[in-house]
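Multiple structures follow.
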Structure 1
Amino acid sequence: MEKERIQQAYLKAKKYIDTLTVNSPVNVPEAVVADEHRFFTWDNEKRTPSQKPYLFDWSYYNGVVMEGLFDVYEACPEAGGRYLDYVHRYLDAMIVRDSAGNPSLSRNLAGYVDHHGADCYKTAALLVRAAQGEDGYMQICRDLYRDLTDENYVNSTGHIVPKEYTEAALGYNYWHSWANGNPPKYKVWLDGIYMLQPFIAHFAARVGDRRQLELVNGRLSWVAKTLLAPDGMYWHAANSADDMCPYHWTRAMGWYGMAMVDVMEVLPEEYMEERKAALKLFVDGMLRYQKPEGLWTNVADWDTSETNRLETSGTAMIVYTILKGVRHGWLDSSYAEAAVKGFVAMAELKINGDRLDDIYLKATANNTDNYRLPEYYLPDEGKGSGPFIMAYSEIILFQKGCALLK
């Protein structure tokens with residue numbers, strides 16, 4: 001693909017991202033967090049429009065936007081300081097301190113975190129990355145890591161998460177949800193892999209917990225073996241190879257791809273050949289279903305239609321996965337062409353003015369077919385804008401385009 005076209009896509013993406021975040025007059029982190037009546041504009045899962053008692057600000061769809069901005073900063077630190085500042089303003093707004101100065105997450109904003117389920121821990125991966133030495137972020141990470149891994153820790157509702165909500169039959173993967181002690185219809189979801197495993201892996205690597213790194217690798221291996229479908233894609237959610245949600249939702253597979261490459265950054269070398277083989281198998285399977293435009297549809301193996309559109313969030317995740325895999329040498333460099341094509345297509349076809357279009361709101365994992373609802377295609381939704389920013393960060397690295405950030 002010609003360099004000029006890639007550069008134009010890059011600049012269009014930068015303008016969109018800056019307008020959504022660092023230049024936005026409404027998406028001001030500390031102001032949104034402080035006001036129970038305000039939401040980030042990418043938060044389309046507002047459950048109570050008039051208030052947010054907790055769970056709205058500490059959420060994975062905010063976390064992925066912020067982690068994407070942190071990726072942009074890391075891709076070019078000398079030009080990305082304002083992205084880092086924006087992330088810190090968000091994280092600092094979530095933290096309260098006791099009389100002794102000890103930090104913790106605000107219970108008003110994240111009071112559900114240790115007993116609700118996998119989604120509540122996604123932003124913890126950002127805290128690990130943002131932590132410097134033994135600062136307040138790291139202390140919060142220790143608390144969250146304890147929730148998930150300490151078999152003697154009783155949480156705020158009287159439960160021990162690693163004993164009660166993981167199972168050997170599930171490869172020691174966590175149930176996606178454990179609110180009220182009730183498992184969902186399908187316990188293991190691909191998005192749940194992404195919500196938990198990168199955090200656990202990065203913190204375990206930071207503190208030298210080899211046992212947890214072994215468990216993380218085993219969990220990914222269970223997914224690679226159990227949820228792989230005959231057509232080379234993966235089931236969205238399952239309890240076993242014979243009991244699964246029957247749709248190949250591109251975003252679900254995208255969460256899994258991102259989980260793999262984020263975990264691979266810190267896994268011991270002894271696991272890497274297995275992980276590289278699984279990554280290649282995953283990408284090869286996904287590339288069979290990339291549409292001529294360069295994007296993937298919402299349900300990957302269905303034809304493109306008004307109700308199964310070329311969908312932005314899943315495409316962004318696949319682009320990020322491939323480019324990060326190529327950058328680290330886990331995938332051959334020839335794979336980059338398809339990823340760059342996908343990124344350029346998103347910029348050209350899905351950025352319309354100040355909007356990033358066709359991000360699917362949600363799809364169920366209980367056999368209810370809500371994959372065909374056109375009203376679920378929304379602009380800017382965090383589950384898509386966040387991974388789009390992540391994909392953009394990989395384009396920066398791929399193009400060595402720091403000068404364009406300035």
Structure 2
Amino acid sequence: MKIGNFNLMSYRHLPDDFSEKHDSIYIELPSELVDSELMNANYNEWLDELEFAESVGFDMLGVNEHHSNGYGMMPSPNLMAAALTRRTTDAALLVLGNTLALYNPAQRVAEEFAMLDCMSGGRLIAGFPVGTPMDTCYAYSANPSELRDRHYEAQELIMQAWTRPERFSFHGRFNQQRNVNITPRPVQRPHPPVWVPGGGSVETWRLCAENDWVYCYLTYFGYLSGQEIIQGFWNEMKELGREPNPYQTGIVQFVGVAETREEALKMYAEPAEYYFNNCLHTHPRWTQPPGYVTEETARKKIFSQVQEAARRGQLSTSALSELHGNTFEDMVDRGFVVIGSPDEVAEKLREIAISQNVGNLLLIPQFGNMNRELAEYNTELLGKQVKPQIEGIFANEWEHRWWPKKMESPARPQELAQ
């Protein structure tokens with residue numbers, strides 16, 4: 001079992017009445033609500049929290065890409081990962097990831113990921129997301145009907161750029177490159193492992209199954225909402241005759257740990273309510289552009305987490321309370337956040353991993369408006385008391401073929417400074 005620390009970097013300073021006065025945290029977030037001077041402190045704190053996670057035993061540090069929003073303040077996850085290469089030495093760097101269809105030409109992704117792999121000494125995990133409708137179709141005005149075709153072509157260009165030793169030409173529908181010969185090439189051979197984040201679509205299951213990549217379900221609403229999606233992936237794998245290696249899947253889970261369950265319920269209520277009621281506050285008009293969802297996925301009645309978040313956000317307070325709840329107790333009951341003592345959390349995470357056959361847990365111990373002190377308290381308990389109880393799951397049954405191959409003797413930042 002591999003345990004990651006995934007930091008969304010949500011904006012911490014929204015007003016208390018944000019979700020009442022504003023339609024959406026995506027696309028329409030008023031610029032005056034985002035204080036750049038506060039972001040100076042926040043970015044440094046978030047990096048400190050990720051570095052701290054390595055020091056207490058986490059296997060990987062996760063960052064991702066979002067645009068024009070307050071849900072995730074990382075328009076460039078590569079910048080965050082580059083900063084992490086200088087002050088971390090062992091943890092894998094999970095960049096989940098670069099939205100391929102938004103890069104023109106896509107070889108830019110090949111170059112920057114190769115740089116990160118060299119800078120980190122072979123610790124990069126390369127993420128190839130298709131991207132949310134808000135990030136792609138509205139913030140960047142990408143044509144939704146072309147999005148997946150652009151993604152597929154971009155990944156082909158990147159793979160060739162990483163693996164073909166000679167200079168070559170690439171003539172695609174969207175990328176016409178006369179001379180492709182990137183420098184440097186990745187440290188890892190033939191290339192860094194590829195993980196693909198998904199929100200729930202048949203095509204992404206198939207993409208990962210056919211290319212032998214890791215499928216990561218980025219659920220907003222916890223392990224219970226992810227059961228059917230993960231099972232759908234395993235069904236696709238079975239149809240293609242592939243082995244059910246648990247390390248080929250990952251799932252995101254919000255977690256709050258304290259000495260006792262009662263303490264945890266008190267400590268994590270405010271940041272959880274802030275996150276689920278504000279950071280996921282997205283209007284439906286930004287979540288479903290025509291052509292974004294394919295016919296096959298629509299016929300299977302698979303609804304994305306983005307749509308679900310927007311739908312819940314538009315419910316009246318009474319209806320929301322009845323259906324899913326605005327309160328922290330409801331969030332815990334429905335698995336949005338796993339809460340408890342170290343032993344209780346370890347037991348629940350073990351149950352999730354085994355029942356869903358998931359070998360990579362991307363835990364989120366910093367969420368909403370949580371301050372650094374609480375985030376590091378949560379992270380330390382997870383790393384030192386929870387992780388040792390669950391990291392042995394699957395260890396003697398399967399090989400993790402999608403884990404970075406770090407250099408044997410990479411340069412250390414402190415050595416370079418001498």
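Look at relative contact order in percent (Cα under 8 Å, 6 or more apart) for each of 1, 2: the largest one is in 2. Which structure, out of 1, 2, was mean count of other Cβ atoms within 10 Å over residues 234-241 calculated from, if the result is 21.2? Computed on structure 1.
If we compute volume of the Cα convex hull per residue in Å³ for structures 1, 2, which one ends up with the highest value? Largest calculated value belongs to 2.
Here the criterion is mean count of other Cβ atoms within 10 Å over residues 194-201, and among 1, 2 the highest value is seen for 1.
Between structures 1, 2, the calculation of distance in nm of label points 7 Å out along Cα→Cβ at positions 178 and 282 yields its largest number for 2. Name the one structure among 1, 2 that Rg and Dmax of the Cα atoms in Å, for residues 138-241 alone of 16.4, 48 was derived from. It must be structure 2, since only it matches. Computed over structures 1, 2, distance in nm of label points 7 Å out along Cα→Cβ at positions 202 and 258 reaches its largest value in 2. Each of 1, 2 could give helix-only ellipticity at 222 nm (-39500 (n - 2.57) for each DSSP H run of 4 or more, over all residues; to 500), but the derived value -15500 comes from 1.
With distance in nm of label points 7 Å out along Cα→Cβ at positions 290 and 370 computed over the structures 1, 2, the top value is the one for 2, the highest of the group.
Every read-out reported here was derived from the displayed coordinates using simple, explicitly stated rules and does not represent laboratory data. Quick caveat: nothing in here was measured; it's all calculated off a predicted structure. Cβ atoms are built from the backbone, for glycine too; each structure is taken alone.
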